[in-house]
Structure 1
Amino acid sequence: MELPANEVEIIGRARSAMAALKSEIAKQVVGQHSVIEHLLFCLLSGGHSLLVGVPGLAKTLLVRTLAQAMDLNFRRIQFTPDLMPADITGTEIIEEEQATGHRRFLFMEGPLFANIVLADEINRTPPKTQSALLEAMQEHSVTVAGKTHSLAEPFFVLATQNPIEQEGTYPLPEAQLDRFMFNLFLDYPSMTEEVAVLETTTTGTMPQISPVVTGPEIISFQQTLRRIPVPTAVLEYTVRLVQATRPGSGNVTADVQRLVRWGAGPRASQQLIFAAKVRAAMQGRYHVEPEDIAALAPPILRHRILLNYHAEAERVTVDALITNLLSQIK
């Protein structure tokens with residue numbers, strides 16, 4: 001199936017916008033090319049991302065720079081143990097009109113009412129506050145005092161997490177992890193990249209970031225990209241791959257049966273297809289191929305597969321298990 005000429009034109013503009021975004025981000029963020037690319041795939045897919053890395057790897061700077069390069073509202077929430085759900089969703093207050101003395105409830109919006117929300121150190125806040133994000137991430141709305149309030153579109157939650165400091169933290173429940181499309185690992189920079197970081201950040205001046213894409217353009221890109229066709233063979237390959245992560249399924253490997261407690265659910269299959277359409281379009285293709293699914297499998301599946309104690313004892317990682325599956329699923 002061929003796309004109409006107007007949709008091909010929109011996808012062309014999306015490619016140009018993504019190239020411009022990468023250029024703007026590179027002014028302040030050195031390296032992390034794979035992370036940046038996957039982050040942009042996530043935004044064009046309408047998903048949310050979890051960024052995992054040790055302190056000092058520019059996780060917060062990356063999100064802030066991305067927000068500056070897009071003409072969108074941006075809010076940062078620093079998650080702490082004493083943060084309450086109302087602190088992020090908003091709350092109702094009583095307002096009195098001075099002229100009449102009449103009192104009424106007025107809803108005061110919380111920081112979730114933005115286009116891009118940075119949930120900084122999301123695992124430092126208790127589960128009741130973490131769960132306040134669930135409705136916002138899935139339904140793009142929040143409910144306060146029995147009333148549902150819609151969030152602005154487009155809406156993205158980009159959360160950061162420190163993998164090494166676990167004291168005083170609250171691990172995200174699997175139900176919330178599943179709402180994140182991507183789980184992106186930030187690694188240490190190379191020698192050349194770290195020298196470039198010093199040259200950029202120790203001069204007392206920072207490059208200015210200019211907005212290169214608007215909210216309505218992002219929504220238009222998302223709607224058009226979702227209409228990219230996917231061959232039935234690729235859909236079947238995606239389902240076979242995801243089902244192979246589930247112990248007890250028909251095509252499970254011996255390693256998965258022995259090492260995995262829970263595998264990925266159907267949402268993983270959906271998000272693999274959404275992201276694969278974006279990847280294909282950004283490479284100039286108007287159809288999805290199996291290589292798109294395979295390339296996106298690690299960041300989309302790694303937080304949806306729960307290993308058991310056998311895997312921990314044998315020091316088997318989720319990424320190694322996914323790589324093994326990709327070599328076996330044809």
Structure 2
Amino acid sequence: MLERLADARKDLLAQVGQRIVGQKEVLDGILTAIFSGGHALLVGVPGLAKTLMVQTVAEALDLAFNRIQFTPDLMPSDITGTEIIEEDLTTGKRGFRFVRGPVFANIVLADEVNRTPPKTQAALLQAMQEHQVTAAGQTHRLPAPFFVLATQNPIEQEGTYPLPEAQLDRFMFELRVDYPSQEEEEAIVASTTGDALADVGSVLTSDDVVAMQHLVRRIPVSQALVKAAVTLVRLTRPPEEASPPFIKEFISWGAGPRASQFLILGAKARAALDGRPMADEDDLRQVAPTVLTHRIVINFAAEAAGRTAPDIIEQLLKETHWQPK
């Protein structure tokens with residue numbers, strides 16, 4: 001099964017690579033989140049093929065895909081669905097019927113999630129956490145697997161409703177999409193200004209994905225690696241005695257216990273996607289920035305010093321003693 005997952009990862013990257021140029025780290029992050037059973041937040045400027053990337057991954061996995069464009073007037077029922085009155089033409093009786101919203105898909109792209117008010121954001125986040133929707137007292141299960149990829153535009157902040165830190169914590173990873181290189185951008189322009197669109201073949205089915213999510217959770221980790229993950233997360237908290245001085249100076253709030261869980265799950269998924277039967281320190285180190293960056297809250301001193309969450313986490317990984325012994 002591990003060999004099949006490793007082969008599937010290569011096939012997936014090959015299929016997605018027919019449409020997407022570069023962005024291998026982001027694609028790896030998306031696949032790691034999917035097979036971990038987590039959700040991901042994608043941060044990048046417009047025009048970097050975030051939507052196409054997610055849609056192509058859904059096609060390669062043969063999963064149902066829906067895109068929701070978040071706007072200030074979007075209501076919770078526009079996402080989850082609503083009850084409507086329906087008349088039976090044969091009997092004349094009327095009854096309620098639940099019409100499912102776009103959240104009923106395997107992969108949901110929540111485009112510009114910070115453009116909609118907190119009430120609508122909360123409806124999506126509740127579905128993410130519970131994998132179900134409640135309407136008129138009835139509970140409706142979401143399909144399995146269920147994965148939300150939300151995007152945020154880091155440029156425009158006017159008229160937006162930034163996700164609170166407590167809600168950002170629901171996302172396993174924050175994946176930052178950077179501009180392509182000169183060569184990659186030339187390849188993008190050449191391949192997207194013609195008349196042909198590459199066909200993407202399905203590599204796995206939804207049942208395969210669910211089975212592989214269970215496989216990832218069965219990947220063993222040593223007690224030393226668990227201790228290292230917890231130690232690293234605790235070092236992000238200013239009140240901790242062992243926290244380094246720059247954390248106490250620049251951080252208001254550190255990461256919570258969910259970060260430790262996602263560090264281990266992400267390390268397991270990386271090992272499984274590589275076809276390895278056990279996660280190690282390198283796996284933990286690779287997923288740490290995407291797990292921790294959006295879970296720390298920097299203070300005014302950090303902003304005044306020109307420090308950002310990514311570079312503070314980078315310094316923490318380099319300069320502190322958290323590695324397994």
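Out of 1, 2, which structure matches 3.5 when distance in nm of label points 7 Å out along Cα→Cβ at positions 72 and 296 is calculated? Write down the numbers at each step before the final one.
Values: 1: 1.7; 2: 3.5.
Here the read-out was taken from 2.
Thinking only about volume of the Cα convex hull per residue in Å³, for residues 104-263 alone, which of 1, 2 has the largest value?
Details: 1: 262; 2: 234.
Evaluating volume of the Cα convex hull per residue in Å³, for residues 104-263 alone on every structure, the highest lands on 1.
Given that mean count of other Cβ atoms within 10 Å over residues 40-47, derived from a single structure, equals 23.5, which label among 1, 2 identifies that structure? Please list the in-between numbers first.
Working: 1: 23.5; 2: 17.9.
Answer by label: 1.
Quick check for you: by mean count of other Cβ atoms within 10 Å over residues 232-239, which of 1, 2 is greatest? Please report the intermediate quantities before stating the final value.
Details: 1: 15.1; 2: 19.1.
Of structures 1, 2, the maximum of mean count of other Cβ atoms within 10 Å over residues 232-239 occurs in 2.
Check the numbers for mean count of other Cβ atoms within 10 Å over residues 32-39 across 1, 2 and tell me which is largest.
Comparing 1, 2 by mean count of other Cβ atoms within 10 Å over residues 32-39, the maximum is at 2.
Here, each number is a calculation from the coordinates, and none is a lab measurement. Since this is a predicted model, take the numbers as computed values, not measurements. Cβ atoms are built from the backbone, for glycine too; each structure is taken alone.
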